[in-house]
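S.K.: Okay, got some structures for you below.
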Structure 1
Amino acid sequence: MIEGGCFCGNIRYTVDPGDYLVANCHCSMCRKTSAAAFVTWVVVPESAFHYVKGEPQILNSSEHGTRYFCSSCGTPLACINTTHQGIVDVTSCSLDAPEDYPPTIAVHEDTRLSWLARSP
């Protein structure tokens, strides 16, 4: 089982084992909601993702996107986008072992910050 959660431990989740796409996203919404240059997402089937402790806060970040984060410590945890039905994007660095899920692609590089080196 793949496990993860927020910084303060109030929210925990599991992901069923599998080979998942891992993407660095350079879109402006990911940058703003994470306060980082990009966000690395593990793309998993909705049926494989399970909250096992706590309930995340919800942010409707766009017409199509809903983001989930811890209301206590602010850790971004997941995003569901209605344009990608049946998929949950999980923040890789909220995983207990993020080093096991290196990014394999980059998306929205047209909005990548100019001072940032190219991703995989």
Structure 2
Amino acid sequence: MKKKVLLIDDDKTLCEVTKALLHQTMKYQVTTAQTGAAGIQLARKMMPDVILLDIKMPGMDGGRVAENLSEDASTSSIPIIFLTGLISQDEVDRQGGYVGGHPFIAKPFDVKKLTDMIESVTA
């Protein structure tokens, strides 16, 4: 059965490309949201297996989205992987790959690295 992935990122092109790449693996069903508020609503409705969450978004940033999801009993157990263009993958690796207790991956990311991370947090 395919894992349900919710991708929350204000970059529409990144959403479309990432969705296409993950669909090609035949392992994931990807739904996207372009705002934090829409992402929270979708998370509550679809109950994804994992959330890919951009840190820097206008309006509600990824940190606030993650807080909202973790404070809601219905979504608090959904693993979150932060996506960021703010730092390089080398910096991510130096910080142990975690921010706020959640793993994160630098953009642009390698699809294999992303799928490995999805598999590790949903195992």
Structure 3
Amino acid sequence: MHIEINPRGRRAGFTLVEVLVTLVVLAILSGVIIVGFGNWREDTAETEVSSSLSDVALAMKNHQNFKNSFPSGLPNSFKQPPGAEVSYASGDDNSYCINSVSRSISSVKMYVTETGEIKNGTCP
């Protein structure tokens, strides 16, 4: 068996400490990436839900401007977005409440009323 010896008289290769330090650094970096990815997914889901509610609130307002009342369901001009499920919860000629839930993260839920203000949760 032939073992190479470097000029200092030691065997070539990594020490146990060097390998352990490398593994610890990789574990820390992996943890940071995983947490960042989870936050990014949730932020994206919130943006999708909020955007869908803004779109439906605009469609409801347009219907009210032309017909002098809110529709008794989602307006025909509104198309369901791919990232969120939008549902009409309640309403009458003068008010409405619409829920939206993320298709990717079901805990992301928001609603909008005739005021146009988007809030977290579901219709009261």
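Taken together, the values in this text are just the output of simple stated rules run on the coordinates, not laboratory data. Everything numeric here is computed off the predicted structure, so don't read it as measured data. Cβ atoms are built from the backbone, for glycine too; each structure is taken alone.
S.K.: One of 1, 2, 3 was used to compute distance in nm of label points 7 Å out along Cα→Cβ at positions 85 and 101, and the result was 2.9. Which label is that?
M.R.: 2
S.K.: Between structures 1, 2, 3, where is distance in nm of label points 7 Å out along Cα→Cβ at positions 29 and 61 highest?
M.R.: Across 1, 2, 3, distance in nm of label points 7 Å out along Cα→Cβ at positions 29 and 61 peaks for 3.
S.K.: Using relative contact order in percent (Cα under 8 Å, 6 or more apart), single out the structure from 1, 2, 3 with the greatest value.
M.R.: 1
S.K.: Ok, one more. Match the computed value -15500 of helix-only ellipticity at 222 nm (-39500 (n - 2.57) for each DSSP H run of 4 or more, over all residues; to 500) to one of the structures 1, 2, 3, and report its label.
M.R.: Answer by label: 3.
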